[in-house]
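Okay, got some structures for you below.
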Structure I
Amino acid sequence: MSTADNSILGLKMPTDPRWADLAAISLEEILTDHAFCEQKASTQCISLIQLYPDKEFLVNTLSPIVTEEWGHFRIVWAEMKKRGFALGKQRKDDYVNRLLQNEPKNVASSDKLLHKLMFCALIEARSCERFRVLSEKLEEEALRKFYFKFMVSEAGHYRLFINIASAYYDKEKVQHAWQQWLKIEEEILLQMAPDGTRIH
């Protein structure tokens, strides 16, 4: 079974098959968006550490991920330079913004960390699933291998955020919050047309 199989990740919707076809002809845009996604992932980990410096397990777990995610940015950027691509400008991430707009309301202050972790886990899970699609559908073997490695990494990060949540909240609460976010994402994806220039 694939590392990024939806039954493992829990995602309720597979990526639209048209997305992979569009991505294959928009490689520079996909790599640019991927590069910025890695930057934002590193920044998000830093933000969590800054917000919750008293959570020692969180700080210890996310500290190396900051470095890892920035290393991923450098890997993507190196791949772009090798192909003669320019980085371009960061664009608004409609997927992420819609997730944030639909974040569960009236959440107790003690549960805000839980939902931040579920949000991060969801983005990692979807990225993992998209990288699986690229690792299977792109014609160029080198790029398929490139994205297979990222798929494996993102699968680990998805589990990491779930594990951090499980260290601070009981299992049932984590599972309930995770299902809430999966449902939010499903409804958002139903409203979005596939954009082959974006990872999400």
Structure II
Amino acid sequence: MIITNDIAKSNFNDFSNKNTKLSREVRAGKLFKIINGLYETNQNTPGYLLAGSIYGPSYISFEYALSYYGLIPEKVTTITSATFNKKKKKQYNTDFGVFTYRDVPILAYPEEILLMESDDYFYQIATPEKALCDKLYTLSPLCNYSDLENMLFNDLRLDEEEFCSLNSSKVEKLSELYHSTNIKMLAKYMRRNKND
């Protein structure tokens, strides 16, 4: 269970120095520090369940989500999340893993996010379509469909079967929210291939 500094200290009302008691709890392995002011009671909690509490608002996306859905073959160990209006990329190296956060446009941010539950933890993750759009948003503009295919299937190494199962209507709707040539091109590419 995730607990904050204040919650932890509220359990130590019988102690005159709550900070000392908190430090002892950490040293004794009863609490595990995630970042300053945030602790976990179970050191085996998977990092992705903690991502939204470390820095937010945020949801899991980009490479981690693409791997989670089986769209890319690599196992991604860095937990990548999307935020908005933060202006710069953030990274946290913790005992629970490495967490990175980067902006997506505010209009796109709230769309196509799933609320999931695992082991009494709730976390937010992009749909497969949104994770791919978020990733393409971070890349340099592509020139044509050939560049797009090369990026999707060679650079990102997307599974073609999984790619074909994506919902092109969702990508079409999302493409209006990013102001990104890459995502507009992806929407057109998917529409064109659907009609072939």
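Out of I, II, which structure matches -10500 when helix-only ellipticity at 222 nm (-39500 (n - 2.57) for each DSSP H run of 4 or more, over all residues; to 500) is calculated?
II
Looking at structures I, II, which one was Cα extents along the principal axes in Å, for residues 73-112 alone calculated from, given that it came out as 32, 24, 12?
Numbers: I: 48, 19, 11; II: 32, 24, 12.
Corresponding structure: II.
Tell me which of I, II gives 40 when you compute percent of Cα pairs over 26 Å apart.
So the calculation was done on II.
36 is what came out when relative contact order in percent (Cα under 8 Å, 6 or more apart) was calculated for one structure; which of I, II is it?
On the way: I: 36; II: 17.
It traces back to I.
On mean count of other Cβ atoms within 10 Å over residues 41-48, which of the structures labelled I, II is highest?
Top value of mean count of other Cβ atoms within 10 Å over residues 41-48, among I, II, belongs to structure I.
Of structures I, II, which gives 2.8 when distance in nm of label points 7 Å out along Cα→Cβ at positions 129 and 145 is computed from the coordinates?
Label of the source structure: I.
Here, each number is a calculation from the coordinates, and none is a lab measurement. All figures in this text were calculated on a predicted structure; none of them were measured in a lab. Cβ atoms are built from the backbone, for glycine too; each structure is taken alone.
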